[in-house]
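Next up, some structures in structure tokens.
What follows is calculated from the coordinates using simple rules that are stated; it is not laboratory data. Computed from a prediction, not measured in an experiment: that's the story for all the values here. Cβ atoms are built from the backbone, for glycine too; each structure is taken alone.
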Structure I
């Protein structure tokens, strides 16, 4: 073999060795990169807090909106018409007692009418006395056969007619006296005047509203309950009523309406409230009606993540890897929400930080709150 051929083979061998060496270095580099990637994948994506799922006692309630109304809004009007209003003794906001004078009408014409009817009554009384005396004499004469039966019948008829005219005059007088009495418009019950439309000098018309009375100062709340919850409501149940400024009042269901609105499928709930000057008809108020208590699972609202119209939480495994779990939720109470299904007792649920996780993430659990 010539020296030239030997040198050529040596160069080929060296080249092949260099290629193999480069491939080995590259392979080692790839292995190191893969190991570094796996190590990075196993690192925690973030630090979260978690707590085991436990049963707690939940007070179940029905919430509804409503407004305050007068228990009874009494319309006060005059029972006689055609007479001038002489005095008005009350105004809006005044508290009145049953029988208290509210409005006075002019009495002059009715007083004169009463005097006339009294005189007519006295005249009828005198006529009756004369008719009775004549009849008594006729009876005495008739017993002696000194008076005909026809005359006796005539005198008897006149006595009866006089009696009838007397009774009619007495009824006329009582009517006039009653009309005179009605010139004083009085309060039908205790309460507060809420409206006044009468003024001094106007001519009162029978039946026309003069004043409006909040009877006994009594207020009620009327809430709109959905028809699906009506079977859970009954008279006597306690209701917590909160006004727009957050002031709570305790009331009691008086009656559940026997009918349901076809527009919004709700029924009115009538709730008696205590007398309080802070409560006024027309105010908006929200009601909470407790319907029972029971044990259930509750998780903080921050643990629940909404996606695609469903609710999810992240369950933490022993090696701190999270799994997204779909749940069914229920009532909300004081920053927590009821879990109806989807979880089991003892499972650890991610609380703070759940909104930034995805299924399969490894996390670091803070030892400050329920962590390990």
Structure II
């Protein structure tokens, strides 16, 4: 195994730029951004393409992406921190904290949903189903949106996919909305304020927010207003494979704990860098828990899930990370503590192959 050099050479930067330019063309992307944090060097951000494809507005290092499910790493960290502080145990049943939580029983699993634990929800092994419709068009922003979703028919009328005793992986955004309610019920703060106070502020992620609508003067979620506030425009492919703008920006406060982080690349790299040593904020969060301990295999993936984090081995190195996917956005964050390296890839197109690009960036760095 070849260790990475401490410094990223100018030749390597040129190779990454070529990779980004080629990927933009080959995958027909509107915009593509790659961020690299190596040890204590300043962050390196390399862009290609447009924040607004139709207006041909060039993507810049200051532009803000919707990070989608990378948000779950913040949610998981919030739950771990509160558990370390003694407000609950990860092995407590969820209803002991959220007594109003309810699902449908079923002939096979009965009411086993009453026994699912926070640890199982964090690792997507509780047997919980996934969200059926995010209703981005509703633009819900009020303080009760998360509670309304967690007590909605999309949760209450669902059944477990299987018994949590089977320790089988099944990705569930519903589970993470419920974890957000655990944060609110036990901290006395809104989910967004708890994350901002305990992670954004101490890590100086000053341009990050979970309330995207607050970026605009009138709290609008219209794409034009968000673009004026520095967010890139989200796109998808139509039936003729043309690049078209999505109808609604993917924000709904009821899905805040699973998906609503918006941030510039530099802030997400600060989050990745916090796990190198790790940062005191992270040490205070983990306690005796190890979120990077494999809990269950991911089917057909050669990866494992820990507590919020996905785990993979590549070229003899361990990587920990998360992907993000919402309407008009794809994101990929992977951290390699052995190499003190974080790589983030973001694109403003649904189903863009950002994870594949992330791996190619690492290949270039390892062979510089």
Structure III
């Protein structure tokens, strides 16, 4: 079994409506055990190789957890590395995964342009950290903004962020010729409430909040990583939780709730925000997207905001080696057995199996698992 595993979504359907939805995971959480016994330097070097995606974010969380535990860590990823990784992930989701599920032609060339631009300017993972503040990073930011204007927004990303309500968004959808504009318009016209649930959005995961709402359960519950909660309740993490106060996202959220359409709009808003600030001082600040939280003596927590949501690493170090390691990935928050996906699918209306499968895939993609998933539909 791979480190990643998979998510299985089981949907009970009576031919018209989803009567129940269950989410099961085969994720083995093996990475945590692999790191135990290593020195901090060995762990930072090895951990990115254990994950096929979000390697920068994993490395950043690892280094911040170990720093919180009092260890000296060299070569730590900083905010620009994580931000660039998120930007690349968002282009992929918006130009390949989303249109594919909605039976539209994908724009693989646009994603390839982004990947080439990032690779040519940063060279290899971690180069953004070493080159942060240089002309290379400014040039990269300008290139990515140009690609986004052409492929996603139809206008400069910073201008898109001035859209503040449903009317402005509708006008943009009608005049923009981009693929994401057409897809968002189709979602809002045909299934604006798809995936909506009563699961709360994760509060801002600041240090004090984590120590109060999350850390006690992480320490107390051995299986916390498999089904994490915030003050004992499932929460939704990701772009929507982070962008809920952005004017356009707030307007859509008030009207449609935390639906797939609003999650996609939040992703558009966060991508534009990241691109607007990619060459600013804030995104090069180590604490902008990754935080280190000291816990008990020799124990620390690393908290990183990734493309998919909050990633937590907890490390305990004694005599120069890791004795305990715990990883809580964004997928476990959003795909909790009673989390945003399971509750959001219950009650979905579909007149045929193909429509139900498409809606289920959209709901899954709206929450963006970091592993493969499959859907099983059975009679209710």
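With distance in nm of label points 7 Å out along Cα→Cβ at positions 248 and 272 as the yardstick, tell me which of I, II, III scores highest. Largest value of distance in nm of label points 7 Å out along Cα→Cβ at positions 248 and 272: II.
Upon calculation of distance in nm of label points 7 Å out along Cα→Cβ at positions 192 and 208 from the atomic coordinates, which of the structures I, II, III produces 3.8? Only structure III yields this read-out.
When distance in nm of label points 7 Å out along Cα→Cβ at positions 88 and 336 is computed across structures I, II, III, the figure 5.9 traces back to I.
From I, II, III, which structure was helix-only ellipticity at 222 nm (-39500 (n - 2.57) for each DSSP H run of 4 or more, over all residues; to 500) = -8000 calculated on? The read-out was computed on structure II.
Looking across I, II, III, the calculation of Cα extents along the principal axes in Å that yields 59, 46, 38 traces back to II.
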